[in-house]
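What follows draws every value from the coordinates through simple rules; no lab data is involved. For clarity, every value in this text was computed on a predicted model and none was experimentally measured. Cβ atoms are built from the backbone, for glycine too; each structure is taken alone.
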Structure P
Amino acid sequence: MGRTPLESWNDGAAKQAIVGFVTSAATEGSPGFVAPRDRVAVFDNDGTLWTEKPAPVQTAFVLGKLAERLEADPSLARERPYRAIADRDESYFRALNDQDPDAVASMAEAVGAAWEGTTFGEFEAEAARYLASWRHERFGVPYSGLVYQPMLELFDYLRAYGWRLFVCSGGGRDFMRVICEDTWGLPRENVIGSAPEFAYRDGVLVRRAALHGPVALGPGKPEYVLARTGRLPGFAAGNDDVDVELLRSARFALLVVHDDDVREYAYTDCAERARATAERSGWTTVSVKNDWNVVFTERFAQEKPSASHQ
């Protein structure tokens, strides 16, 4: 395969562990050999593929929609999460940003109702309009400038050794599918996440309020991966506590540690259990500060998402 293309990775223990695992997995007869059919790699999204602070990219899209519904029907303020929006309840939004399962579940229920009856094309067009104008409040760049360049290089490296790549996130599956092909180079069918049921009405598929299965957090992640691929991952990457079960299910687990408050953010909230498990289990940890010589990519910064799947 020649020289490793992980150019944005500093030569250190994390890079060596990745290269050692991937090359061993490709060497038939080695103790670490992974059959080509089992080379499934699964990545979390928020905080693993792009920045999740001060809030995930999707958050304002969802809250804006719910605020519109609340304005149209103030009686919704009796229900969660509308009550939190009306009261500006920061504790709820912190729980949501930290991917607290209860907060995410209540939000997922509200999101299902907000877009009920919408075709997937209509939803994607709405998401694309939002993404085209969205800019990060600190860095001033669009979503495409917040993707981690080292992780895109890791995608390319794994592909070169025959790995099939998937993203599994507690965030909205259909929201991620708007950007997955141009931003990650992943086909839509390789994006797994929380999603609604669909119903066939008057010749078209429309979104239902009901969630299709559990929220893709914690145990829901390996459950979704198994349902989608028929296999558990050989390689998995995440960054916080809701990724622990996914990482435990993989042969090789990679945990991203956010410790660079100059180039990105430094934080430990909702990653304490993940870090403790990583230490006990011998997972490979990636320090943003020490292991990456480049953090963000500007590769797609000037491009706008398209909603061509209507």
Structure Q
Amino acid sequence: MKQLTFFTLLFILSSVSLLAQTDYSDSKTTQIVMLGSGNPNPSPSQSGCSVAIVVNDTPYIVDFGPGLIRQAAAMSPRYKGKIKGLDIKNIKHAFLTHLHSDHTTGYPDLILTPWVMGRNEPLEVYGPEGINKMTNHILEAYEDDIKYRLYGYEPANNQGWRVNSHEFTKEGLIYKDENIKVEAFPVPHGTWPNSWGFRFTTPDKVIVLSGDSAPSDKVVEYAKGADILIHEVYSKKGYDTKNDFWRNYHKHNHTSTLELAAIANQAKPKLIVLYHILFWGSDDKKLLDEISTTYKGKVIVGKDLDIY
């Protein structure tokens, strides 16, 4: 009886957790799901950096932080979520801002789990120089697993494990289909040589995602008039408590609340969603207060599994 009570309580708590997620969306055509708002720090409340843009029930994944597949599954009808397009076997298109580990450690999961769950065509991945090499190494690392699933007792289909990886090196259009147009633009991320942001144009929304970036004129250019700007951020007050080494590092790699406010005042997006958040002792209110000192537009602190 005690065991039953415990598991019943666990189920209730899990259900409450899912119900606590907020749906800010105003479109039946385009939804954005924050699969992970985190960064390299293993915060229990922030899964690894990843965003799903779902257009006409077709998902497009941006960045592959740890946990993204289970986060996507949590939003699918199979697990009592309401985003039909995030049925795992439907995940067939993905885009990568850069190859840092906190954006890529979920890549093997992205390749293999949707296949195991029934994807029967290759995953199409678009990323900067190096994505082809990373893809080939992952497939080689899981060669025995793939062979067993193909020729063991299951057997799985012989297409869904495959990956067509496409490297882009120039700014501009990198992908287009009947649902979405994707443009890539370079952003400054310390000495990292290939870091990119994206502009997604759907039938009813323009969405710009910064990736990891210090303040960038390109973000301003591509985000002008956008419906949603998804931008990384760190607390300026938290930054001020760091030593010289870490202040110099973050100054050249990331964007503070006050710097983001300056970007927003130039670009004037309808909504800003914060992600890849470094709180450093701040909370949601303090982050928003810092931004609102100079920017008066609508800003939301991104939470895992929220919908925009």
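Look at mean count of other Cβ atoms within 10 Å over residues 96-103 for each of P, Q: the largest one is in Q. Set P, Q, criterion FRET efficiency 1/(1 + (r/R0)^6) of positions 264 and 280 (r between Cβ atoms, R0 = 25 Å, to 0.05): the highest-scoring structure is Q.
Starting from the value 0.80: which structure in P, Q was FRET efficiency 1/(1 + (r/R0)^6) of positions 104 and 248 (r between Cβ atoms, R0 = 25 Å, to 0.05) calculated from? Going label by label, the one that fits is P.
Here relative contact order in percent (Cα under 8 Å, 6 or more apart) has been calculated and equals 17, so which of P, Q was it run on? Clearly, the read-out refers to Q.
One of P, Q was used to calculate distance in nm of label points 7 Å out along Cα→Cβ at positions 48 and 184, giving 0.9; which? That value comes from structure P.
A value of -9000 for helix-only ellipticity at 222 nm (-39500 (n - 2.57) for each DSSP H run of 4 or more, over all residues; to 500), calculated from one of P, Q, originates in structure Q. Between structures P, Q, the calculation of distance in nm of label points 7 Å out along Cα→Cβ at positions 72 and 296 yields its largest number for Q.
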